[in-house]
Structure I
Amino acid sequence: MFYIDLDMIVTGNIDNLLEYKGIFGTLKTDDFACEKNNKGGYNSSVMIWRSNDDLRSVFSELDKNYGNIKKAIVRFDFWLEMTVF
C-alpha cells in the first residue's frame, strides 16, 4: 500500500519508492524546517507498507480507541511514533 497526502507536491519520479520491500516506511522529521521541535520523529505525509497482518494491531488499537486517542494526541504522526516499531 502507498499513501501520499493530497497537499504533497511531487517534483520527480517516485518509482523507486514503490520498490520498497520493508514492512513500513515513512518520512523522518529531521530535515523538515516545520518539524524543528520533533527531531527523530515521523511525518506521515508519505507512507508505504506491506498489506499483511504486521501492522493490523496498529490499526485495530486506533480504531477501537480513536475517541480517547484524539483527546490526547493532536497528530497522527505522534500515534505512529508510539506504536510502530
Structure II
Amino acid sequence: MKRNSHPDIINRLRRAEGHLKSVLKMLEDDKGCLEIAQQLHAVEAAMANAKKELIHDHIEHCLDDGHTEDSKSAMRELKQISKYL
C-alpha cells in the first residue's frame, strides 16, 4: 500500500543516492578529505531523514489505524520499530 509520505521518502533516498555517487566520484578523482566527509555527512543525513519519515509513517498509519490485532501487539510492534530510530 503506497502512502502519501512515500514520494517524499523516495525523494530523500534519491538525494542520498546522488550524494553517494558524488562521494564515489570524489574518491576516484582524489578530492580532499574534508569535501568527501561533507558529502558522506549529507548521505547519512538524507538516509536518517528517510528512515525517520518511514518509521513515523508506519506508526501513524499501521499502528494507529487498527492494523494490529490488539494493543499488546501494537506495543510490541512499536518497540520493534523504534530500535531503528
Structure III
Amino acid sequence: MALVLLPSSLRALFPGAPRKVTLEATTVGDLIDRLDERWPGMRDRVSDAGEIRQFVHVYVNGERATLATPIQEPATVHVIPAMAGG
C-alpha cells in the first residue's frame, strides 16, 4: 500500500479527490493507473507519452521517481506540480 498525497491544484480538477489516498501499486505507473481508475483523466494530467509530464514531479519516499520506479511498502508518494510566477 502507498499513501499518495495529491496537490490542491490537481484535486481541484477532480471533485471528490482527497488530499490523501491509499492505493495498492507496484510501480509509479501502476499507481497513476489506479488514480485514473478512480478519477478518469488524472493519468493525462500527470503523465504523457510514457513519462511523467515535464512540469510534474513525483517522489517516492523522498526520492524523485519515474513511471518505472517500484513502490515498496511502506511508501509515501508525493505528486508535486511545478510552480511558476513572477
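No lab work stands behind these numbers, since they all come straight from the coordinates. Everything numeric in this text was worked out from a predicted model, so none of it was measured. Cβ atoms are built from the backbone, for glycine too; each structure is taken alone.
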Output -9000 (helix-only ellipticity at 222 nm (-39500 (n - 2.57) for each DSSP H run of 4 or more, over all residues; to 500), calculated) maps, among I, II, III, to structure I
Using Kirkwood radius over Cα pairs in Å as the calculated read-out, with 14.7 as its value, let me know the right label among I, II, III. II
For structures I, II, III, which has the highest computed value of distance in nm of label points 7 Å out along Cα→Cβ at positions 41 and 73? II
